[in-house]
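Structures given as structure tokens follow.
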Structure 1
Amino acid sequence: MLMVSAGDPIVVMMSHPAKILMVDDNSMVLFAMGHLLRSEGFTVLEAKDGAECLVQARAEQPDLVLLDVMLPDINGVELCRKIKTSPETSHLFVVLLSSIETSPDSQITGLEAGADGYITRPIENRELVARVQAMLRIRLAETALRKAHDDLERRVAGRTEELSRANGALKALSLRMVDVQEAERRFLARELHDEIGQTVTCLKLVLEISLRPENPAQQQSFDEALGLINDLIERVRQLSINLRPQMLDDLGLMTALDWHLKRYQKQTGIAVQFRHTPMPERLEPGLETAIFRIVQEALTNVARHARVKEVTVRVWANAGRAGVQIEEAGAGFDVASVLARRASSGVAGMKERAELLGGEFTLESTPGHGTCLTVELPISENESTSVEAGGGI
């Protein structure tokens with residue numbers, strides 16, 4: 001058994017006597033070195049040529065190979081190269097020995113062939129044993145490091161898998177939150193339109209039917225009351241539309257976008273150039289919602305910050321992808337600082353919405369030179385097959 005003292009840099013212990021394969025065609029050398037090493041507690045295997053060495057190396061997996069450079073069937077350096085290039089034996093420690101090839105160039109050639117050490121003979125017995133023990137300590141240390149590395153790789157792989165599962169769960173939760181938010185918006189929008197809107201409309205009809213002003217003062221008060229009711233009806237209508245336009249659910253993305261862009265142009269005075277390729281009649285509801293919300297948020301930012309008279313909106317679908325781009329030549333901004341701040345401009349929200357659906361989000365902007373926002377999202381095979389090939393925007 002070989003142990004390293006506690007004072008050495010790395011403390012390791014072999015669980016079995018170190019196994020050494022000696023390769024030499026000289027029987028006397030094999031006998032003498034074998035006797036010496038066995039007396040030190042090592043298990044010694046012997047081979048007299050290269051072929052026998054390769055067989056024993058593969059079968060016995062020795063801890064150390066002491067390989068003579070001059071063998072009858074192959075040069076020891078070439079045999080070392082074979083051992084080191086074979087997947088079965090590449091991990092073995094090989095030390096070349098020679099009493100002939102002792103020059104620095106010969107030793108360099110051996111080490112370049114993959115040898116882990118080179119011993120020139122003649123050599124004192126104590127020095128030989130010390131060198132063997134030193135090589136075994138190095139091998140043990142490398143084995144310990146390799147095991148630690150493998151353990152670390154397994155732990156990293158395990159943590160990576162855990163992180164991947166956690167990210168998947170977080171993504172699913174985020175998607176669910178978006179779905180719940182849109183469902184709540186849909187519910188509130190319909191409640192405002194169907195319940196509150198209709199109730200206020202009925203109130204207006206009741207007033208118009210039941211009340212008959214008898215003098216100008218009453219007529220003025222009546223007109224003011226109707227004006228307030230009309231204003232309330234319009235506010236309820238706008239709240240319902242802003243929460244979620246019903247036509248997005250009923251008529252689809254393109255109809256809802258066309259309506260929204262016309263309404264936006266009327267409200268802001270900013271001209272909108274709307275260009276699109278042939279589109280599927282309907283996309284998956286979550287995809288339609290995402291594209292609509294991204295256009296809605298991006299145009300809100302244009303109205304607030306860009307200081308422009310015109311904006312271009314492009315929508316396309318091809319090759320299994322749906323895309324939207326909003327471009328203007330306005331004030332621009334520093335993209336990195338906006339994303340870093342996660343400011344209330346809605347940029348972070350648009351980016352997150354796109355990434356949750358497996359899409360790509362690109363934002364290009366320079367202060368004074370406008371902004372171009374592009375989002376591409378995957379669409380299902382069934383939807384993509386209904387898109388006509390080609391078509392420019």
Structure 2
Amino acid sequence: MKADLTNLMRLRGLDALIVNGPDGLSQSNAAYNYLIAPARDINGTVIVKVSGEIYLLHRTMERDEAAVSGLKLINREQFNVPAIMKEQNGDRLATEVELLRRIFNHVGIPDDGSARVGFYGVDAQNRTLAVLDRVRREELCEVVVEFENDVITEARMTKDDEEAAQIRRTCDLTSEVIGLTKDFIRAHTPKDRVMAKADGAPLTIGDLKRFVRLRCCELELEEDHTILAIGRDAGVPHSRGKPGDVIRLGETIIFDIFPRQLGGYYADITRTWCVGYAPDHVLQAYEQVCNVHDTVEGMFAVGRYCHEFHEAACEMFREMGHPTQLDGQAITSGYMHGLGHGFGLSVHESPSMSLKGMRPDELIQPGTIICNEPGLYYPYDPRGGWGVRLEDDYWFDLAGTMHKLTDVDRELIIKI
């Protein structure tokens with residue numbers, strides 16, 4: 001968690017972190033958002049020193065929003081970037097590196113190549129590579145590169161009470177949207193085995209998605225790429241669904257919704273529905289998914305490796321007669337994905353519940369947030385393609401106690 005950051009830096013021999021937050025990329029820039037919270041949508045740069053000081057470099061016109069961060073503020077304009085560019089004969093790359101040098105001097109980071117500095121945040125690859133290459137060639141500092149499990153990712157892997165409370169709030173609001181969507185479907189009338197609107201036109205996946213977007217907007221949730229898929233598309237785990245598909249009685253609908261509070265923390269919840277009734281083979285499969293879901297939930301404990309839970313789910317599904325990832329990564333039916341993952345400021349974070357060879361050292365710790373989402377998928381079933389998935393969210397508090405964050409019914413059949 002954030003309080004561990006400087007200690008993690010010491011353990012890795014890092015003197016400082018530079019975390020860029022360029023304009024227009026805030027939604028995907030979790031590392032930067034993590035450090036400036038509760039401020040958001042600010043174009044700037046965060047500088048973290050191993051001694052504990054954290055600075056936010058900002059522009060004059062965003063000074064009020066920057067102050068919300070509670071960080072030590074540095075106004076970028078005080079460095080007179082136009083004058084630096086003139087000194088560098090209009091070379092923008094040289095100007096960027098010279099500005100970084102002056103920032104180092106301002107906050108007390110050596111610029112003689114002795115400091116070990118990690119660079120984070122989201123920007124265009126060509127721009128990032130050009131800047132870091134020049135930094136190295138000019139020996140401004142030692143650029144520390146970590147491919148995965150970097151220092152910020154490790155800090156974000158666990159959440160404190162305040163972060164967990166924000167995630168719980170997102171889960172509560174998301175559960176409300178799920179309930180409202182279920183009621184919206186139920187409010188329509190079946191006609192010729194299709195749910196119909198008041199004008200007689202069929203209710204569609206597109207109608208459901210519009211309803212979800214509006215409800216999220218009303219609850220101040222940011223929603224994008226929600227999975228609402230029916231029939232054959234429900235049998236492909238990350239199919240978004242086709243807007244024109246109609247809501248037919250007895251076909252499986254997978255509703256996987258992962259919104260976030262404005263600029264903040266995500267939830268990730270999935271429910272599966274059949275309107276009116278469910279075929280016997282779907283009822284059986286859904287019962288199996290619920291059994292696996294509940295069994296691995298009962299296994300969750302601080303100190304256990306995450307791969308254990310996914311492998312247990314695979315073994316259970318295999319005993320039930322379904323293909324799993326133990327049979328190969330390229331399967332297109334059965335249980336074909338990991339059991340779950342962490343989330344927070346990104347919808348997918350560490351730890352990951354996958355096969356041991358993929359993430360052998362990741363485990364549940366005090367502060368872990370994780371989802372549990374087993375599913376079964378048969379898009380090519382001759383009786384008609386289908387899929388079922390059930391997903392809930394959990395937090396392990398700092399004492400190691402597990403808390404379920406989702407509170408929404410998991411009934412398969414929407415009665416009409």
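No value in this document is a laboratory result; all are computed from the given coordinates. The structure displayed is predicted, hence computed values, not measured ones. Cβ atoms are built from the backbone, for glycine too; each structure is taken alone.
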Handout entry: Which entry (1, 2) yields the derived value -17500 for helix-only ellipticity at 222 nm (-39500 (n - 2.57) for each DSSP H run of 4 or more, over all residues; to 500)
Key = 1
Fill in the blank from the handout: percent of Cα pairs over 42 Å apart gets 25 when computed on, of labels 1, 2, structure 2
Handout entry: Parent structure of the calculated result 14, given that relative contact order in percent (Cα under 8 Å, 6 or more apart) is the read-out and 1, 2 the choices
Key = 2
Handout entry: For 6, 22, 25, 16, 15, 10, 4, 0 (P(r) over Cα pairs in 10 Å bins from 0, in percent, for residues 25-256 alone, calculated) the corresponding structure among 1, 2
Key = 2
Completion exercise
When distance in nm of label points 7 Å out along Cα→Cβ at positions 177 and 353 is calculated for structures 1, 2, the one with the largest value is 2
